[in-house]
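Where a number appears in this text, it was derived from the coordinates with a stated rule and is not lab data. Keep in mind that what you see is a predicted model, and the values were worked out from it rather than measured.
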Structure I
Amino acid sequence: MNMYSKEQMLENINKVRESIADAAKEAGRDPSEITLIGVSKFFPAEYAAQAFSLGLTDLGENRAEEMHAKKETLDAQGLTPNWHLIGTLQSRKVRTIVGDPYLIHSVDTLSLAQEISKRYTAKELTARILLEVNVSGEESKHGFTSDGVKEQFENILSLPSLEVCGLMTMAPIQQKEGEARAVFEKTKVLFEQLKDLGADSSNWKYLSMGMSQDYRDAIICGATHVRIGTAIFGKRDYPDPV
C-alpha cells in the first residue's frame with residue numbers, strides 16, 4: 001500500500017468535492033448541506049493525518065478499536081477531526097469508545113441504543129447517533145427494517161444521553177448505474193415518516209448514505225453525509241466497496 005503524495009490526495013479530495021457540488025446542483029441543493037466523510041478504515045493513521053491536514057475535517061472508521069487508536073495518534077499530534085463510527089458496533093465495545101465518536105452511524109438495535117445511553121449517562125456525556133436501516137432487505141446488511149425502526153422509535157427517543165440525529169443506510173453493490181437510487185429514495189421517505197413520529201426537529205437532520213460508487217445518487221435523493229474511501233485514499237489491500 002503506497003501512500004499518495006499530498007498533491008495527489010488533495011487532487012482526489014477536490015475531485016470528490018467537485019462531484020458532490022455537481023450532484024447537489026442537479027438536485028437543486030446547496031453543496032454546503034453535504035458533509036464529506038473520508039473513510040480511512042484499514043489505512044494507517046498517517047493517511048488520516050494527511051487527509052485532515054488537507055482540509056478533510058470528517059473521517060470515518062469501521063471498527064471501534066481502529067477509530068480509538070487513530071484518534072489517540074492524531075490527538076497526540078494536535079489533530080482533531082470529527083470521527084465517525086460507520087461500521088457495526090458490538091454492545092460490549094461501547095464502553096471502549098465513550099466520548100470518541102463525533103457521530104455513531106450504525107445503531108441497529110434497541111439494545112445497542114440502550115447500552116450507548118447507559119455508558120454515556122455514566123460519563124455525563126451525550127452521544128449523537130444515527131439509526132441504521134436496511135430498507136433493501138438484504139440478508140448481508142445490518143439495520144432495522146422499516147417497520148422495526150418505527151416500532152422502536154419512541155423507545156429510542158426516550159433514552160437519556162442520546163441525540164437521535166437521523167438515519168444511515170447502505171445500498172446493494174450496483175451492477176449498473178442508478179440501481180442504488182431506489183434504496184436511497186425509500187430511506188428518504190422513511191426519514192420523513194419518522195420525523196412525523198416525534199423526532200426532535202432540532203436534531204433530526206442527517207441522512208448518511210452513499211459511498212464511492214453511488215454517492216451522486218445518494219445526494220440527489222437527499223443525503224447529508226456521504227462516506228468516501230477509495231476515491232480519496234486509493235484501493236485497500238483487500239476488496240472493499242466504500
Structure II
Amino acid sequence: MMKLLSVNVSLPKEVPYKGKAIRTGIFKEAVQDRVKLRSLNLDGDGQADLVGHGGIHKAVHVYSIENYDHWKRELGRDDFSYGQFGENFTVEGMLEDKVHVGDVFRVGTALVEVTQPRVPCSKLAMKMGMPEFLKVFMPSERVGFYFRVLEEGEVGAGDALERVKVGPEQMTVREMFHLLYFAKQKLEGARKALRIPAMSPGWRGAFEQIVGKAQTGPAEAVDCCSGQ
C-alpha cells in the first residue's frame with residue numbers, strides 16, 4: 001500500500017554554515033493538521049532558490065521511508081525525523097523503482113503527477129551535516145521525485161496514495177535518473193524519456209541536448225540541477 005506518512009513544510013530561513021548565513025527552505029518540519037496543496041507548493045512551505053527549486057513542475061518533493069531505513073543502515077545513524085531529506089511528503093511504498101515519471105496519484109482531495117527525479121544540491125549535505133554526502137547519495141539513486149499538482153486539494157498524514165494512471169513508457173524514476181547521470185550513451189533511453197509529456201522542462205531540455213549531440217560526437221556532461 002502506498003501511504004502518506006508525513007507532510008513537511010518550512011518557509012525559507014537563514015542558517016549558519018561554514019561561517020556564512022545560508023538562506024534555505026530545506027529544514028522541513030512535520031505538520032499535524034491537514035494542509036492545502038496548491039499549484040506551486042503546500043501552505044506554509046517555500047523555496048529560497050527559485051531557479052533550482054520550486055515551480056509548478058516541482059511543487060512537492062517526495063521521499064520514501066524505505067530510503068530512510070537504507071540510510072540509517074548505511075550511515076549508522078538513528079537521528080532522522082520526517083523531512084530529514086528536505087521532502088514535503090514522506091511516503092511508504094513508493095521507491096524510485098516502483099514509481100514512473102508520468103504516474104498520476106490521488107492523495108487526499110488533490111491530484112498529482114510525477115514529473116522528474118529529485119536532483120540534490122549542496123544544501124542536502126548541509127542538512128545532513130555531511131559535506132561529502134552527495135558523493136554517496138547520487139550513486140545510490142535513492143533520490144526521491146517531484147509532483148506537480150493537477151488538482152488542488154487538502155492532504156494529511158495517513159492519506160493513501162492511489163495510482164489512477166500509469167505514466168506512458170513506464171519509465172521509473174530510478175531509470176530516468178540513471179539515464180541522465182550514469183548512462184548518457186544510451187540514446188534510445190533518452191528518446192524514450194522524451195516521449196513522456198509529464199517530464200519537466202529542465203529534464204526534457206537535458207535529454208534533447210543529449211539526443212541533439214548524438215550525431216556530432218560523444219554526449220557532453222549535462223547539468224540539469226538548475227531550472228528544472
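At-a-glance table
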quantity	calculated
Parent structure of the calculated result -7000, given that helix-only ellipticity at 222 nm (-39500 (n - 2.57) for each DSSP H run of 4 or more, over all residues; to 500) is the read-out and I, II the choices	II
At a computed 0.99 (Cα Rg over 2.2 N^0.38 Å, for residues 24-167 alone), which of I, II	II
Structure (I, II) behind the derived value 20 of relative contact order in percent (Cα under 8 Å, 6 or more apart)	I
Mean projected area of the Cα convex hull in nm² - highest-scoring structure of I, II	I
